[in-house]
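Structures given as structure tokens follow.
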Structure 1
Amino acid sequence: MTDDTLAGSRLRRLPPIRRARLWRLYAEDGARYLDFWMDKGRSILGAKGTGIGTAAKAAIDMGLTRPFPSVRERRLEKTLLAAYPPYKAARFYVDEGHARVAASLVSSDTTIAVLRPFGEHLGQDSVAQASRIAMPMLPCPSVLSPVVLLFAEEADATKAGGELLAPALLSSAQRALYEFDRFRLTYNETLWRRSDRRLGPYFERKGPYLFPLCAESAYEAFFSAALGGGALLSPLYEEPSLIPGDFDDGELAHLAAALAAAPANSIF
């Protein structure tokens, strides 16, 4: 079973979702889930940030839904290169598969450094410095965002080429990066530490990232127990969960109780 298949299978255990607002999911049956998955961090700003949807809608209303040349491309590249100083060029793609094919044109054995939001807590800075190509995980819902490759050398970017995308995607990604700069002011250790009391027995925390303390073989039961406790974790063991940008102690207590009540020999 591939990772994508396994992740999809676990996510289908959720009831049909009627609405997502910030870091909470509301199901058709009335259940509510606190989102610790956030699509690997792409929705770290919440379901749609504060203005990402507005930026996308404005571009859609202007008819910018097809792949056209746009000044937005250069603006987004400039913003990305300012955020990731080791890199000198950016190229945009419709999806990750296309991006990886493009990277293979540079070198068949080039490792792509995946740069996560707040990845400095995962030691990714040293990885990025040693990599010719990086793929930043933008803090923007994947349906509204391009996939980006960053290149340490202009020549590599030229070899890889890029794809012409709908300006609407570039607009929403630009807005997301703007919001992310403001989000960092309050999404910090002070907030993250509030989760330790309830979640410390079940996760190792690195900054905002949560790694399950159970064995990989027990993650099936761990994930299901969390759903029963009103929380959506990362559907894959090797992909860490993230602390939501807003939560209350009662929600964490409910999750901790569900994990504690699960059969001990199936998890820990």
Structure 2
Amino acid sequence: MSLNEIFPNPTVKNVIFQIRFPSLFSMDSLVGDYQLRIMEMFPKSELFVGKRLYFGELPTSGKIEDVSDDETIIKKIWRFTTESGILLNVQVDSLDISSTVHKTYDNRRGKERFRDLIQFGVDNFLEVAQIPKINRIGLRYIDECPVPSKGNVSFRKYYNTSLPIKRFPLKSATNMSFSAGVKKGEHFLTFREVFEAEGDKLKLVLDFDGYATNIKAADYLSVTDDLHKLISDEYEASIREPVYRYMRRKRS
């Protein structure tokens, strides 16, 4: 089975990309130039300012609110948003992009490809910031998948599950979860599988969080491609044919 097709009803609900880099003390002066470069695609902009978590000895009162302004580190988040609600956040040490609308990463037949958005956002940022190295690249897919019933047999027809349903049958479960962190070649993956039952409402969440560390900035896109391949392979290893049929249905 291949994920080359674009599904009208995909299980993916949120996809997040992030890079982390050494703190840029010049970010305040750089972000205006970056905004101009991405404004056509991300026309909406906001600035959020808050207090970072305070690390150190608290005042004698023991209350965080009594830390003086001089001792508090200010956290700034510059947020840019597309008309369809895709978010791009910039902080002094990170950039992330979050989408709930994309159906494909790099399928040439797709009108909107998440890879193109990553390339647009990061290429423009690197031209402004000119950082030589990225501390961490992360790509995360969160899928909400259908559960036909609370029967083990039907569930296994849909999923190659990691949940201990032989010991704890679904018919008596209100929730169940599995998590594993593994190294795959030079990269890493955290996989989570969560079954949730609220009355008659059944749901399986498949959460794939791939990441790489210490990357040359020039190699960020090829590394992101590797992370996507890693996640795609694990997704295919988790689902069976009925889920493909579900994703091929047109949304009502």
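Every number in this text was worked out from the coordinates using simple rules, so none of it is lab data. The model shown is predicted, which means the values in this text are computed figures rather than measured ones. Cβ atoms are built from the backbone, for glycine too; each structure is taken alone.
Out of 1, 2, choose the structure whose coordinates give helix-only ellipticity at 222 nm (-39500 (n - 2.57) for each DSSP H run of 4 or more, over all residues; to 500) equal to -11000 when calculated. All intermediate terms of the calculation are to be shown ahead of the outcome.
Values: 1: -11000; 2: -7500.
Going through each structure in turn, the value belongs to 1.
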Cα Rg over 2.2 N^0.38 Å - highest-scoring structure of 1, 2:
2
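Comparing 1, 2, where is FRET efficiency 1/(1 + (r/R0)^6) of positions 172 and 212 (r between Cβ atoms, R0 = 41 Å, to 0.05) highest? Walk me through the intermediate numbers first.
On the way: 1: 0.80; 2: 0.55.
That would be structure 1.
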For distance in nm of label points 7 Å out along Cα→Cβ at positions 92 and 228, which of 1, 2 scores largest?
1
Out of 1, 2, choose the structure whose coordinates give FRET efficiency 1/(1 + (r/R0)^6) of positions 100 and 204 (r between Cβ atoms, R0 = 30 Å, to 0.05) equal to 0.50 when calculated.
1
